[in-house]
1. Of structures I, II, III, which gives 3.0 when distance in nm of label points 7 Å out along Cα→Cβ at positions 134 and 286 is computed from the coordinates?
2. Given -2000 as the derived value for helix-only ellipticity at 222 nm (-39500 (n - 2.57) for each DSSP H run of 4 or more, over all residues; to 500), which of the supplied structures I, II, III does it correspond to?
Structure I
Amino acid sequence: MAIVYATGTATDQQDLLSQLDTYLQANGWTEDEWSVANKRLCVHKSTVYVQFRWDAVAATGCIGVYHSLGYIGGNAPGAHTNDSGNGQTTANPITTARRIEALGNGAFTNFFIFGDSAIPYCHVVIEVTAGVFRHMSFGLITKVGTWTGGEYCSVLDWYYSGVNQSNIAYTSHYVLFDAYGYAVNTETGTIHMEGMQNQTALSKWGNIANNVVANLGLDRAGVARYPVMGGMREGPLNNVLCAMAANPSNGFVAMHPVWLTYRDRSVTPENHFFLGTVPGIRFINIKYLDPAEEFVVGADTWKVFPWVKKQNLGGSNPESKNMGIAYQKA
């Protein structure tokens, strides 16, 4: 791996995406489009194609995030080759579907980018205001097997209304690669996969939703998507490790990788197929760690952040207790 880390501040949404664009191009990504007039950025690396559209709304502004298998010059995000079906395609402001939500238009306290100059993946953490964070990740998973696909895209979408802002188990929160919660099927993470057991011939997409929802929605071509499980709030590793607070000072650092698993619900009992892991990211309990704190495990340096805000006041506060995400910095 050739990990590349960057950090900085951004004056507004446009500046944030401009600096992300610069980082990506410096690390092997191709800029397919940068348009200030249309408020959009389109990039790809290898087979990973993602597009962004910003709205520059001061109070509640969002950045839409889209995922496709190709790029068509001049087309808007959501209208590229084999689009996954997630991301709002109507005019600004961006109010639904996959988006980095409730950003406002800045300025943003900090941003942090974790990627690799060789492997196509990128994790982005945005500190919207001091101690309050958003997350986005896109790239190619570390696959198990020789199946077709592996390109993924996901954001953290936190429910920002009423007392459930402080409930980390609330089903309308969508945590990165979250197999427990479920908001709206167009808000979730997506992964390209083809040829899975009992997957229809035309289907190209898995939807990283929870383990009970029946309607996973359609891709932009109107083809059904199939269920994929993640592991931020569910799964065997999470159930064992989520309450174990990492404490680098005594050498105990419990982290677990993010697994993605295809679920074939067409058979009884249903079958699960391990797809692989997301590179450069771990789930972690940050009770004894501060936001943006770093620690070293062997030859690797990790940097941690809360899902939203490290706080446990309850009520209508947007907070995620001690639940955190660790990103490999070096």
Structure II
Amino acid sequence: MCKVAILSVPILAFALLLQTLAAAPPAQPATAQSQPAAPKPPPPPPEGVNVIRDVEYAKVADISLLMDIYIPKDARGALPCVMYIHGGGWRRGDKHQQTGVPLGTHGYVVASINHRTSFQAVFPAQIEDCKAAIRFLRASADKYHIDPKHMGVWGDSSGGHLSALVGTSGDVKALEGTVGNHADQSSRVQAVCVYYGPIDFLAILNQKSDIKRGEFPGAPEAQLLGGRTLDKKDLAIAANPITYITKDDPPFLIVHGAKDIRVPIAQSQALRDALKAAGVEANLELIAGAGHGFNAEQQARALPLVLTFFNKHLKTAP
């Protein structure tokens, strides 16, 4: 089903968004000065889980887009799959981050992906990569023990933003892109988990945070958009998951640290409220004492919430 209804964005404004996306600057090669630090070697997979590393799901110019796929050793038949999108301000981070990997010990295939950074390309490149990864997983379902009808997405921080955008944009053609070789596959998912993601890049300018935004061109959102947020308002609206909410969106679990001073809790509250207003199941859970990014103890408290959520929507859904 291709979405055409857009929440609180007039048709004319949405047409302008499509023009903005089409006119977005192409990918630029990262310079030696802008290159993020090389990732650390990946930790081993959990006991009982196999990992297939560096699977290429697409290639853009000379950039190979890779994922690591974690499969339970006792996998028989098709299992629900959760795609994990790492954080790092869209400009750093790596698929080796382990937030989503523990689901592999609970009967899930987990695909942890890399996407183009904001050093390599501006928005919408990142969401186009994420959608290409979902289409690749569906096309490769038999090979990797994946049930293509039961797929979820989970991300933290900037990865949370992209996860939310995957969830609300469904088959919005303006964000599908042409990355990868599986245009016949859907990029829709059946459940979304968002960890403390920035959502509304315009609203966040007026919310208290421990990093500079506003007129600062080095802010992570500004780097993603290719310029100061206020100079890229149309693109900021196009990057806002709330823009695309419709009543047939998948259920959401939103998790945020109660003491987060980097991404204000108001960002998660706005996403929850907009989803609920459209009739979409959405719950916001606050983790007491947690800031932006959970330590091991806080993640241990949050993980059962995530597991219960995905079990409900990916293991029991029709």
Structure III
Amino acid sequence: MQQIPKPPHGSVEWLRARWADENGNRRVSASDAACIYDLHPYKTREQYAAELMAAQPPKPAAPNEAMDRGNRLEPVMIDWVADKIGKQVVTPEVLFEHNRMIATLDGMTDDGDIVEIKTYNKQWTGKLPNHWRIQGIQQAICAGRDRVIWGIFDNSLSLHIYVQEITSDESAEHMAAVNKWLENIDLDMAPEGVAWSYAIITDRYPEPTQKSIEVGPKGKEILDRLRHVKSESKSYAELEDQLKAEFCELMEGAEQATIDGNVVATWKQQSRSSFDSKAFKAENPDLAKQYTKTINIRIFQTKGEK
């Protein structure tokens, strides 16, 4: 276990420290640790694997409403927790690290207990959500402690105190899971259970890194399968259009169709508004330019189809 000077929370330097050590070895952060079990409500296992396997650390994001609320209320909540438990609580000015696991602690009591603050837009039921529970386990491992005092401010505007006791079995199980996860990341391999989507792969490689690469027999096999799927998809799309046309012809302009008196389909008229961007640009070129945003995207296309 070691302590690392903590950069400003949410800064580029703070994100980099949570992402990798000074030698580029990737780290697992406590707040993201539930991702390796696919138990995080806001980030998938695939997204987190891609984040760690990327060439650059994540960039700071503008805080959403929940994050902003938590950041503003946290100092007040720390003082409130201190009053409730009758102990002094201070916010550590360091990050806690153990075997490439890292944790940012909201607070620590004068006798060494970890304090974690949460604002919760639901009613507290007395049971930690899985992603909080796993976060607490990793915080305890990193700080060399065995309990976390949670201060949870819920939608009843009440502050609830919950004490999480971490067992040695929980710590050992989590350390093994993190080690296994990072072994794959180190080898630039997808960890067990990770299934890439095209969107995730595009996030991993947002910009071209080289002009051309030989993909060999494996690439040919995948390309053949992709072309087959695209051909089948096109055929099914054409068949879907044909069947819809046949069914709507049976309806003869009616708004709904029934079978044995039960409604099985509707064909209703709807109004739809659209913004005429072409006309707006022609009539207001300067204003259109002011509000036009250029983004770079990568488009995948297959070549040489016959």
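1. Going through each structure in turn, the value belongs to II.
2. I
None of the figures in this text is laboratory data; all of them are computed from the coordinates on show. Everything numeric in this text was worked out from a predicted model, so none of it was measured. Cβ atoms are built from the backbone, for glycine too; each structure is taken alone.
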